[in-house]
Structure 1
Amino acid sequence: MTTKKKYYLFFLIGLILFSSDIYAQKTQEPVNRILFVFDASQSMLGRWQSGRKIDIAKQLLTNITDSLKDVKNLEIALRVYGHQRSFPPQDCDDTKLEINFLPSEIFADRIKGKLSMIKAKGTTPIARSLEEAASDFPKENSRNIVILITDGKEECGMDPCAVSRLFAKKGIILKPFVIGIGLDQSWKKNLDCVGTFFDATNERDFANILNVVISHVVDNTTTQVNLLDSLGNPTETNIPLTFYDDFTDIVKYNFVHTMNHMGNPDTMIIDPVLKYRVVAHTIPPVESEVITIQPGEHTIIPLITPQGKLKIILNTKKDYQFIVRKAGENNTINVQNINKEQNYITGLYDIELLTLPRQYFKDVRINQNQLTKLQLPSTGLANVLLPANGYGGVYLNDGDKLEEIYKFNGESNQYKLTLLPGKYTVIYRAKSSKKYIYSNEKSFTIKSGKSQLIKIY
């Protein structure tokens, strides 16, 4: 092998290795990051079940983080509020990131010692703490999740709902926990706007809720979308799907539906933390109700999407289009080319064909797995020759009624118009003529596939 060939071979090998490394970086799963925001305000000294609320919460939080030691690709942090200064006086800046993000096994070893040093004594700056929490996360790609543990309401006059909007812009998922001892409904509503609200009324509830939320973060979760035909069978496919975060209305996933090699709807892996709305981009679109995904389980999402095909056949050289609307409605749902097939959800539609003249079809029915065809007669060609530039137009002559289908703009004396078969009338006055008596008109008939010269004298 020549030296030149050796260099070329080494270059190719290096390029392949470099490309593989880049691909691996791009396809690497994002880091899961959990930030616990922990209430250490004075109210957490209250009795609850077997002891004080803060002691129970500390122990359960320690237990849950200890169980996460062996979870890969997980980092955890701890922010605490209400623990630095006693109330009164009120200090609404009493919030601190006590443990920055660490791998789960290191965090689990440190949190017990940190929690043992924390004393409940201050006020409840919930919104302020959440606002600070939005800046606690590193900027690189990750699943950022905040878990708020509190027994109280906002005491510092800020709006937790406004903070939730800040979180949404930063791509942070907020899942508040509320230890619900003594909480009235108005307090719960103040926190419900932030994210999904969990109400723990006893120690067992609190432990279960912690486990449920954590499982949302670490468990693999799959789903499939069944696109159902008119018989309720999942036979429809090849339709683009969009998953929206129901809380923020942000697009989370875009897929094109497919069937696997067994002929079943394909399985997709999605984040179970969120609630979703799924839109199938059929014509018209079909949207699901709000979908709650169970972590670690396979969720089936049914969408009723029976489809048939529509085609308008017209022998012409012009590439006409037609407007499709749901029967009796004004909104356009699609613009389709003639002589092309297109899928639609089964039902009744109104059609407006953009020919000269325009053609209208009412209550056109599209059935499951059937092709609905509308056949129009071939067009003809009208070559309208005027003695000079002028005004007027071409009109469909429908008995005693004239319908304008083309207007002369005064800038030309010749018009080549592709028209559907029918009777027409030209009305014309030269641009230079200033009296109505110089108006002219001429009637003519267009036949399929025929050309006709219409001269106005």
Structure 2
Amino acid sequence: MYGRNTYGDLQVCALAQPVDLPGLHRLSPQRYPFLLQSTAAGPPLGRYDILFACPGESLELDGYGGLHGNHADGAQGFLAALDDWWRRDSRAGPVPGLPFHGGWFVYLGYELAAEIEPVLDLPVDPVLPVAFAVRCRAAIVHDHVDRQSWLVAEADAGIDQDQVTNDILSAAAGSQEIPARGHGSTIREEDDEPFLNAVKRAKDYIAAGDIYQANLSRGWTTQFAGQQDATRLYGALSTANPAPFAGLVRWRDAAIISSSPERLLQVRDGVASTRPIAGTRPRATDRDHDDQLSIELFANQKERAEHIMLIDLERNDLGRVCEAGTVVVDEMMALESYAHVHHIVSNVSGRLKTGIAPGEAIRAVFPGGTITGCPKVRCMEIINELEGVARGAYTGSFGYLNRDGSLDLNILIRTMVLQGRTLQLRAGAGIVADSEPLAELAETRAKAEGMLRSLAG
């Protein structure tokens, strides 16, 4: 380590050698439990990777509404408890030009929606809690632009820098020793008919004027012959489906393995922004055909109308916590192309009202409108009726919250959950009045393609 700088109670040390962040996580998931990566690296979305270290106090919401942890007493819900905790530990002042500078890793399962909208009666995820936050006083941050890694630590982190150095060397030496990933049994895809019927039923709700659009999903499950290495699965997914908001998270006996292209919420310097994705076409191997697919995507009136409707939904969500007149669409219908799909993407931002706490900002936008529908609450009721199972991590979120209130959270799509030998994943499609059920079924398969390929190799 070299080049130590101090910013208040924060120390930032440049690391002398390249750091294998997934390898560090695998070496000691207790010391380094949460990894956020931009596997589709490149500015501005894919500049940084963050490996959180020194996990401390935690706050957890279970599936039956119980709050657990050091900061659960007296709070009215998970987000309120998180805000209370943040207020006690908040810190203003100068910080280095790095994304994380001491704070919390945050996971929000889809079913947290029932805390935000109590009218919802959602099923319990049997694998993961509804939400959790863990105080992390240190992290290793890698900057893809400067090609530099940094150790960031609060003064009271209690981090042993010699231990970190030894861990980095051990991870580098052990990178070739990760056992080969065993193949799973045949992947079981949910039957077509329930989804096709659900699409037809959603269209009935749309025709009746109940909703305008709803996102419906379906699942895949595989049972492996033996225990699986989550880091290996994450590496395979990152290779098959690189994305700017990827991550690998361990919680007790489960792992969340994600390569998401979508941001739910970022807060920086008092500005909140969300980056909705709506509109999808599969990629083609032939260059001309691939270009034709992207052109057709942008020319399709159904896709454009759906996207604009969801932009309006996100503007409304941000408008709850932003100053009047400041909410703008500062990027309109851009093309983002990933390994297996083209997407239409926009960016919506606004200046937060004075005094808005992080949990309040999250409450305004969670879950994302692109993975629920419009109007959001009624769509979530219909999703629960038609899907009939807990989504859990899928269409939830994870990311980080800093002590100064800045934060960055993704939407957990292109996401798999591993528990023991069982792995589950889901993919969805936005249903509107003129949706063709078979086309929407094909869209779920296109979105699942990268995940399925990662399991096949």
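Read-outs: derived from the displayed coordinates by stated rules, not from any lab. The model shown is predicted, which means the values in this text are computed figures rather than measured ones. Cβ atoms are built from the backbone, for glycine too; each structure is taken alone.
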Structure responsible for 9, with relative contact order in percent (Cα under 8 Å, 6 or more apart) calculated and labels 1, 2 on offer:
1
Entry that produces 139 once volume of the Cα convex hull per residue in Å³ is calculated, selected from 1, 2
2
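Assuming 15.7 is Kirkwood radius over Cα pairs in Å, for residues 244-355 alone as calculated from a single structure, say which of 1, 2 it is. Kindly include the intermediate steps, with their values, before the conclusion.
On the way: 1: 16.8; 2: 15.7.
Of the structures listed, the value fits 2.
Taking volume of the Cα convex hull per residue in Å³, for residues 252-435 alone from the coordinates of each of 1, 2, which one would give 184?
Values: 1: 184; 2: 137.
Comparing all candidates, it corresponds to 1.
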Computed -6500 for helix-only ellipticity at 222 nm (-39500 (n - 2.57) for each DSSP H run of 4 or more, over all residues; to 500) - originating structure among 1, 2:
1
When 1, 2 are compared on mean count of other Cβ atoms within 10 Å over residues 116-123, the highest value belongs to 1
Tell me which of 1, 2 gives 5.5 when you compute distance in nm of label points 7 Å out along Cα→Cβ at positions 292 and 316.
1
Who wins on distance in nm of label points 7 Å out along Cα→Cβ at positions 164 and 412 among 1, 2, i.e. which is largest?
1
